[in-house]
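Below you'll find a set of structures to go through.
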Structure 1
Amino acid sequence: MMKEMTDIVFALTGDTLPADHAYAVWREAVRILPWLESEPAAGILPLRAPERGDGLLLSRRARLILRVPAAAAAEVARLRGQVLDVGGHALSVGEGRERPLQPAPTLHAQLVASAAGEGAFMEAMDAELRKSGIAGKLICGKRHVLPGSGGKIAGYSLVAHELKPEDALSLQCCGLGGERHFGCGMFIPYKVIANLDG
């Protein structure tokens, strides 16, 4: 049975982050919350911040968002007040709040991990949707490469649309593809379909 998931949103304080921060942020979260490692659907949504040189410039609006089983939401609050060491950059975690997943007819994932070409990727994603019992249409965006721990995670941005409310919630709970821990295959409501690169 699919677990009910929820997002926990934390305020952040910091200056900059390296471009390859996804793995380091996850490892720091696991250091504080070791049980995250054994939750295959749990992950950290990609941090949204302006690029500066080879990294990101954090603003006061930057947020750390973890998607976790709803039953574990209270445990994630332990991140509040922690200082994460992200490749030598200090990231202070502030107040957190739960943000339940919301149904939306169109969802977007910044990166769905896949080493396949676009055609094979779309066939695999369609098959995953059908296996999960989710009805909807997919639009593939550009190929991206995410720096990881000693390697690269490649894939595509992806939009799922024409989703019924229950399917939209299911897709946000289960995601698509692998590497969920690093924010891959995690969907959020998407209001404008014209720019698939988010």
Structure 2
Amino acid sequence: MTPTRPSFHLELQHPGPVVGIDEVGCGPWAGPVVAGAFIFLQPEVAHTLDLSLIRDSKQLSPAQRDKAFDQLTSLSSVCFSVGQASVEEIDRTNIWQATRLAMKRALSGLTVQPASALVDGSRKPTELPCLVTTVVKGDQISYSIAAASIIAKVTRDRMMAELHQDYPLYNWVKNAGYGTVQHQEALRLYGVTPHHRRSYAPIAALLAS
């Protein structure tokens, strides 16, 4: 089945500037959660991109994501930012509260104040300082959300690749902190690192044992 292609249809229905917001990293057992925020100040500049790459970051290969990231971040007439919440913040609150914090930080990093936000998913972060609309599968519908998804995914993958340099046995450069079989085996053999989410059930169970 051909993947859904995003458009600017939703952006045109809301007061501008419109920011797309998406997060990455709720599921992994290690590393921060990261949110991306992206505004096309002049939507027509999107047509200078390879638009086949501006979609749900999970549908792209790592090489395609890097290419899309480079294209998006080199554009003029756009504004973007990323925010993160640490493992400590995830463990102290919960992953949803930490995700909301990452989104708020991404928004505060923008140099342009948006009037509206399109947020991927169904749960509304209520503390954002603009009108907020949630969009289920938004990275398949909205170019702004898709761009935010790519910015967040590439940024977090690069963070995990850096952490991999200090903890290569867990292979975070490949699994990005997700609970793969190799990651589970490394945890069993070498234990929990400071970058693991101790509030997550598999890590908590390992610590308890």
Structure 3
Amino acid sequence: MSSTEPSSTRRPLVLVHGLWDTPHLFRRLVHRLEAHDVPLLVPHLPHRLGAVPLSTLAHQLDAHIRERWGDDMEIDLLGFSMGGIIGRVWLQQCGGARRTHRFVSVGSPQRGTVTAQWIPAWLFAGLADMKRGSPLLRSLNAEVQALEQLDCVSYFCRWDLMVVPGWQAHLPLGHVSSLPVLTHQQLMSHPRALDALVRTLLGD
């Protein structure tokens, strides 16, 4: 887990990685944000190839945030891919929304993805949580009141082959925008995607 000290002028930012990823995924984004003295927390959430339920990972995220910044400090949150669902569970079901200003969802299957549709829940519970119409996603999308007070922003890749259909990879409220990239991973690596993310994250 990597972190930097809080800044007096910037809200702390938590970055949540996705499936088959580690905090290293964010290295390019972190490099840009550190130039602006953004306090960062980039926890590692071991998901065992998608076997760990996303609610379990959300509680692990909660523990990391509380350990780093206590119970009340206001933060921003960005989740990439599966990390956007983990972050949303934390916001809506672990009380995280009460201390969060901005939530940025990047390439996250907020309405599920066809690529997870035939995954058995008994074997890969976390992957099954991302099925279209999964109990977890139905619960999150049925009760979005916790998100209504947040600055919610969603970015997606229209041609995403990991989250299918890519154009549905967004939250049910807030600003939604397609990034001019061709692949899922480019959402976190392409300079044009990083430009857009940094502008959003540095905004008031």
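Nothing in this text is a laboratory measurement; each read-out follows from the coordinates by a stated rule. Because the structure is a prediction, the values reported are computed rather than measured. Cβ atoms are built from the backbone, for glycine too; each structure is taken alone.
For FRET efficiency 1/(1 + (r/R0)^6) of positions 35 and 115 (r between Cβ atoms, R0 = 25 Å, to 0.05), which structure out of 1, 2, 3 has the highest calculated value?
2
Using helix-only ellipticity at 222 nm (-39500 (n - 2.57) for each DSSP H run of 4 or more, over all residues; to 500) as the calculated read-out, with -8500 as its value, let me know the right label among 1, 2, 3.
On the way: 1: -5500; 2: -11500; 3: -8500.
Of the structures listed, the value fits 3.
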Given a value of 54, 35, 33 for Cα extents along the principal axes in Å, point me to the structure among 1, 2, 3 it was derived from. 2
Across 1, 2, 3, distance in nm of label points 7 Å out along Cα→Cβ at positions 107 and 163 reaches its greatest value in structure 2
